[in-house]
Structure I
Amino acid sequence: MTEKTPAQHADTAAEAVRSINHLTQGAPRDGWAYPGDAYSLVGDLARMAMMLPQALEQVQRFIAGFEEAGHLRSDKNDLDNDLRDTYLGLENARVAAESLYAGLNRAHGGLGSIGYKD
């Protein structure tokens, strides 16, 4: 069996979030009927968000290695601008992921004491 590539894992994660979006719509269902289900989901989303900054930093280092070795070109003939957009975009995404984690972690903490009442 061939190991998945990083991009394939990211695709799997995106598809999982799409599935979550579908499964959390509408009426309660198995695994989505009580406040504890929201607690579990938000906790797992927080865990995912916590790991995103590292992945983004590693993408940046990966591209920087090619840049330092002189192995990059741009189809738009504007490599400096493309790299600036890449590095700034990755930094913006890293900061946003850290903020996402903080928000989800706070929500998870709040949900921890909330339960179902008949």
Structure II
Amino acid sequence: MGWNFATLAPIGLLIASNLFMTFAWYGHLKFPGTALWVVVLASWGIAFFEYWLAVPANRIGYGVYSGAELKTIQEVISLSVFVLFSATYLGEQFTWNHGVGFGLIALGAFFIFKGPLG
């Protein structure tokens, strides 16, 4: 596969969209005293920008990648962003069991991109 706009743009857009979505879903955990309705509205506002990135990423990428490949790219990016987010923003420790679990997900991604077996 050659690298061009249609192959790289979806990946870049999905990275950016996942940054927004991770903050929308988990950023409020640092503010447990804030009313739930406030964090829901704030999260909804942040997620608005995520959609402006994720939808074009999938639209641009669909001719190059299959639906399953786009979803796999999104999930791998989502987990990668979350690992960094949880360590840096939430201060959580990355452990061996996380590494093994993410490794198994990466193995699943390998099979998605490998194509039909046999």
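Some points to look at:
- Among I, II, which structure scores highest (criterion: distance in nm of label points 7 Å out along Cα→Cβ at positions 34 and 58): I
- Origin of the derived value 1.20 (Cα Rg over 2.2 N^0.38 Å; candidates I, II): II
- Taking FRET efficiency 1/(1 + (r/R0)^6) of positions 2 and 42 (r between Cβ atoms, R0 = 41 Å, to 0.05) as the measure, the highest value among I, II is held by I.
- Computing relative contact order in percent (Cα under 8 Å, 6 or more apart) across structures I, II gives 33 for structure II.
- Structure (I, II) behind the derived value 2.1 of distance in nm of label points 7 Å out along Cα→Cβ at positions 10 and 82: II
Read-outs throughout are calculated quantities, based only on the coordinates presented, and are distinct from any laboratory measurement. All values derive from a computational prediction rather than experimental measurement. Cβ atoms are built from the backbone, for glycine too; each structure is taken alone.
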